[in-house]
1. One of I, II was used to calculate mean count of other Cβ atoms within 10 Å over residues 41-48, giving 12.5; which?
2. Rank structures I, II by relative contact order in percent (Cα under 8 Å, 6 or more apart) and report only the one at the top, that is, the highest.
3. Match the computed value 1.8 of distance in nm of label points 7 Å out along Cα→Cβ at positions 49 and 97 to one of the structures I, II, and report its label.
4. Taking distance in nm of label points 7 Å out along Cα→Cβ at positions 57 and 73 for each of I, II, which is largest?
5. I have 0.20 for FRET efficiency 1/(1 + (r/R0)^6) of positions 25 and 81 (r between Cβ atoms, R0 = 30 Å, to 0.05), calculated from one of the structures I, II. Which structure is it?
6. Out of I, II, choose the structure whose coordinates give Kirkwood radius over Cα pairs in Å equal to 16.3 when calculated.
Structure I
Amino acid sequence: MIISSKERFALIQENDNEEEKSLFEMLEIFAKSPLNKCELILIEGYKNEFIKKLEVFRFDIGKPFLYPNDQNIFAIASDEKIEAPIPSLDINNISDICELLMKNSKKQLYK
């Protein structure tokens, strides 16, 4: 399925495989025209991949932090102020989050 307007389009495609595509299989799709015009790809999920990550943490969910056990997490965005050995951002301050992501996108975000 394709949703289109004069400014952008979105492509939804059925996955013919029984398994979810790996992150790197998905990135190969984005490397092909016309999707290769992407300058930055934000990825949600793929927690077990060895890529740099921003942890999004909400206290109300009641799950533990991921950063102590994942050396690839370079910062945390949270709904409450936290003390951590890595940068911590207010989850509602989009401009600070964007600034950090853009700063880190200029560095190598994968191993």
Structure II
Amino acid sequence: MAITLSETAARHVSQFISKRGKGLGIRLGVKTSGCSGMAYKLEFVDVANDEDIAFESHGVKVFTDAKSLAYIDGTELDYTKEGLNEGFKFNNPNVKNECGCGESFNV
């Protein structure tokens, strides 16, 4: 069981945490939302919760909860730039379908 970051994503997160001046890492989770059923949640972590499951990838800690891990186990978080667009890309091997806009998924 693992969640990983690409080198590019880890570098981006590290730079952002450095600019913020605080943070232990990022939290990746899922919530019920969108037209396909689930959407990713991504936020900075300043304080870890007792129930958190933590992974480390390229020097960056990624936190999640057990419920979310069932849907995102094996996911690699990447950071991409395509033309004028840039942002995180979720490479989740559990996804069966995604909505057309890419905001939600189901497993």
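1. Numbers: I: 9.9; II: 12.5.
Source structure: II.
2. Working: I: 17; II: 32.
Top value of relative contact order in percent (Cα under 8 Å, 6 or more apart), among I, II, belongs to structure II.
3. Values: I: 1.8; II: 2.9.
This figure was derived from I.
4. Numbers: I: 0.6; II: 1.6.
Once distance in nm of label points 7 Å out along Cα→Cβ at positions 57 and 73 is tallied for I, II, the winner is II.
5. Working: I: 0.20; II: 0.85.
It was calculated from structure I.
6. On the way: I: 16.3; II: 14.2.
It must be structure I, since only it matches.
Just so you know, all these numbers are worked out from the coordinates, no wet-lab data involved. These numbers were taken from a predicted model, which means no experiment stands behind them. Cβ atoms are built from the backbone, for glycine too; each structure is taken alone.
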